[in-house]
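I've put the structures underneath this note.
Read-outs throughout are calculated quantities, based only on the coordinates presented, and are distinct from any laboratory measurement. Owing to the predicted nature of the structure, the values given are computational and were not obtained by experimental measurement. Cβ atoms are built from the backbone, for glycine too; each structure is taken alone.
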Structure 1
Amino acid sequence: MKIRVLGCSGAIAAGFKTTAFLLDDDVLIDAGTGVGDLSLQELVRIDHVLVSHSHLDHILSIPLLADTVLREREAAGRPPIQVHALPETLQAMRQHIFNGVIWPDFTRLPSPERPVLSLHPFELGQTLTLGSREIEVLTAAHTVPAVGFAVHGAQGSWVFTGDTGPNPALWQRLASLSIAHLVIETAFGDDEAQLARVSRHHCPASLGPELAQLTGSVAVHITHIKPGEGRAVMGAVAALQTPHRIRALQAGDLMEF
């Protein structure tokens with residue numbers, strides 16, 4: 001299996017795209033603005049979208065993806081793109097995005113019988129089987145209902161925490177996994193620790209105690225850094241006393257496991 005990083009920033013600016021990962025060539029994990037770097041033919045191959053939560057920087061490309069590939073998928077007789085998320089997340093998208101005001105309801109277009117999108121709820125702790133891939137839904141602690149994901153491979157798991165602050169339940173589960181890659185957010189610098197706490201994100205000071213619960217030496221990739229904050233965030237992260245191999249995630253990174 002391989003995961004390609006399409007976007008990993010917490011906001012946009014030149015050279016910065018918001019969170020999206022491509023698993024193999026047919027599964028998106030979150031759908032931020034980084035999805036726009038894919039070619040039309042790459043977009044047409046996407047059959048599943050796994051959504052961590054309802055915030056715009058993680059779902060923005062879903063309505064645009066539907067509009068972009070509708071004609072090609074209809075002409076090829078392809079089934080609907082399956083969007084998988086918590087029931088609360090799906091309801092938020094129905095109410096606030098696919099409502100005919102912000103965007104057409106592509107769960108009923110081009111026809112209710114053969115729409116381009118279909119919505120599928122999952123539960124915390126559930127393992128989704130997509131082809132030969134097993135993807136576990138992990139707990140996250142954010143301001144809206146949210147999850148992370150673990151893609152399980154024969155030689156370890158790729159773990160994405162989603163947007164989260166301190167979350168003891170996550171580390172209890174991760175303690176039983178062999179982790180090949182951990183993608184974890186650190187959205188704010190320590191000078192904005194109060195904002196990180198209120199918005200349920202990490203800063204380096206809160207990241208350190210979390211990583212201390214992870215045994216061994218794991219490849220840790222820091223994501224969701226705001227544009228212009230990378231030096232401050234990664235400077236403080238580098239000062240953490242940890243055995244883990246930590247680096248800032250970059251769009252275009254490829255992780256194989």
Structure 2
Amino acid sequence: MAHVDRAPQDRAATSPRILVVEDDPTVSQVITDYLHRAGYGAVVAADGAIGLELARQMRPDLVVLDVMLPGLDGFRFCQQLRLHSEIPVIMLTSLGAEEDRLRGLEVGADDYLTKPFSPRELVMRVRSVLRRTSAMPPAWASGTRRAGDLVVDQEARTASKAGRKLTTTNKEFELLLFFLDNPGRVFRRDELMRQVWEHDFGDASTVTVHVRRLREKIEDDPSSPTMLVTVWGVGYRFDPPERAVVPR
């Protein structure tokens with residue numbers, strides 16, 4: 001079952017559309033009320049399978065996704081969504097369920113909140129993720145980067161290795177771009193959280209998971225990375241086989 005809760009009429013035409021996949025009617029009502037006040041349109045689905053079909057049909061700007069859903073749970077929802085779409089996802093997990101949070105990141109979630117959560121914080125996270133994923137790239141950052149057989153085109157938002165297209169989430173793509181633009185420099189996880197996620201707080205394991213997933217896509221042997229390396233006790237450094245090309 002799904003229903004639509006639109007933004008105010010004078011803003012509806014330009015408001016980002018948020019798909020809320022949550023089976024608890026009280027929680028979904030609170031979420032849509034706060035999204036409404038912030039000027040967003042909202043569509044609610046109380047079932048994972050229906051929510052996935054809505055995501056395919058309406059192509060929302062963002063999905064707020066509960067983990068525990070009847071039928072198709074949030075993890076399988078996200079896995080199936082990522083087969084054909086890079087729509088950003090904020091996942092709602094149980095308090096203290098670290099395995100759920102890590103698994104959510106593994107299957108392609110861009111961010112997460114633990115229940116119970118502050119609706120105001122959720123709106124802030126929605127705004128932050130939308131800003132990151134919809135902003136036009138700055139002029140200095142347009143064009144193509146190359147590092148060995150790794151090629152990344154920011155304008156087309158595509159990446160390939162040895163001619164083979166890589167499938168990345170929005171956040172993986174942004175993290176890869178950041179490393180390509182800053183070769184040879186070590187970044188702590190909290191620095192990456194601020195620079196790429198634009199968060200001054202958050203679980204540093206988010207960065208760890210995304211680095212691991214990137215290694216699986218860009219390294220010849222992810223268990224012995226040669227490009228995206230760990231500097232023990234400090235953070236991560238990108239060592240391209242040849243210096244990344246940044247257009248002037």
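For the read-out Cα Rg over 2.2 N^0.38 Å, a value of 0.98 was computed from one structure; give its label from 1, 2. This value belongs to structure 1. When FRET efficiency 1/(1 + (r/R0)^6) of positions 92 and 164 (r between Cβ atoms, R0 = 41 Å, to 0.05) is computed across structures 1, 2, the figure 1.00 traces back to 1. Kindly point out which one of 1, 2 the value 24.0 was derived from, the read-out being mean count of other Cβ atoms within 10 Å over residues 60-67. Traced to structure 2. When you work out relative contact order in percent (Cα under 8 Å, 6 or more apart) for each of the structures 1, 2, which one comes out largest? The structure with the largest value is 1.
Here FRET efficiency 1/(1 + (r/R0)^6) of positions 44 and 220 (r between Cβ atoms, R0 = 35 Å, to 0.05) was derived from just one of the structures 1, 2, and that gives 0.55; the source is 1. Hey, helix-only ellipticity at 222 nm (-39500 (n - 2.57) for each DSSP H run of 4 or more, over all residues; to 500) derived from one of 1, 2 reads -7000; which structure? Considering all the candidates, the number was obtained from 1.
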